[in-house]
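Pasting the structures in now, so scroll down.
The numbers here are math on the coordinates, done by the rules we state, and not lab data. Because the structure is a prediction, the values reported are computed rather than measured. Cβ atoms are built from the backbone, for glycine too; each structure is taken alone.
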Structure I
Amino acid sequence: MTTRLAACSCGQLTARVEGDPVRVSICHCLACQRRTGSVFGQQARFARERVATSGASTVYTRVGDEGSRIRFHFCPQCGSTVYYEPEGLEAFIAIPVGAFADPGFPPPTVSVYEERMHSWVAPPADAEHIP
């Protein structure tokens, strides 16, 4: 079984995962753009029982467009988001793909909020595309 380690920039906050993600997606919403400082956020969703976190985190809770809350856990020292917990999906933990620092990570299979996507971005053609 594959083991992967996600970490913040300073290495203090980590999330170790066993197995493959149940979903890898990219989100083009404005909140993800602001949160990541990039043109989209990419995240992998794992079954909660397959994730072990370590280190201190500070939590920021954001209310999504549909009204549900997302609890982002970031390192209080370097500020990197390492994992988050979407309300209504308590059986899962989402981890920003960049926290794995693994260029071989599986590509996204879902692309959401494409109406806010930058014109030059080209999600994988075989991904599910959600406006």
Structure II
Amino acid sequence: MTTDITPEDRTAPATVGLVEGGVTLINRFAVPAGRDDEFRALWETTSRYFIAQPGFVSLRLHRAVSEDAPYRFVNVAVWEREEDYRRAHSTDEFRRVVTAPGWAEFPSEPTLYEVVKAIG
């Protein structure tokens, strides 16, 4: 049996202060083997919302090459500013898309990161 997923469950926890510059959301999803199609359909629908938001830069979905990985999918989204990320995650439309039927079956761990060093 699954528990309800709230919009807060799909939003990275607050930072100490707003990060200067860009932020990267890394969100790991627990997707049982054999449920890839259902997960990806929900992810595609939800992604359309984020792609249209101000400050959105890019989005990548990664899949583990091992089916027994505890988090088989990892979403990586880049935002121009943390403020843009927070604004996109505070709308009624966000609340609707992330609580759509089916999402409760795919718990996640969203966290925001800032780049501290880049090579290449």
Structure III
Amino acid sequence: MIYEGSCHCGAVKFGIDAPAQIEADYCNCSVCKKSGFLHLILPLSKFRLLTGSESLSTYTFNTGVAKHTFCKVCGIKPFYTPRSNPDGIDINVHCLDTEPESVTITEFDGKNWEQHAHKVAHRSKET
């Protein structure tokens, strides 16, 4: 299924190819909790930035591997490069403008990231 998504103000728009029934992860780490991010990790080939590259800014911390991109206008983080899958993209399901048929949410223990990262490392691989 083809989805379109955006930040709150619409300056950043993107498209993804993903199943009609989405399996998303809710992470309890500090940055995900505070930003309200609901994770859908995909291969980078399934993502297209449609507009707004000039409106994106990047935040990194700790190891610097994750590239947390957000809109400079409204502050929303619609997607980012995850540390667990640096070859992929992580979409904020809350930023999809196209509604999926269903969303199944799994809890992910990001507070203890080192012990659990292997559980999502396969998500950016082509199937």
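Which structure, out of I, II, III, was distance in nm of label points 7 Å out along Cα→Cβ at positions 23 and 55 calculated from, if the result is 0.7?
Among I, II, III, the structure yielding 0.7 for distance in nm of label points 7 Å out along Cα→Cβ at positions 23 and 55 is II.
Of the structures I, II, III, report the one carrying the highest value of relative contact order in percent (Cα under 8 Å, 6 or more apart). Present the calculation step by step, with values, prior to reporting the outcome.
Values: I: 27; II: 47; III: 33.
The structure with the largest value is II.
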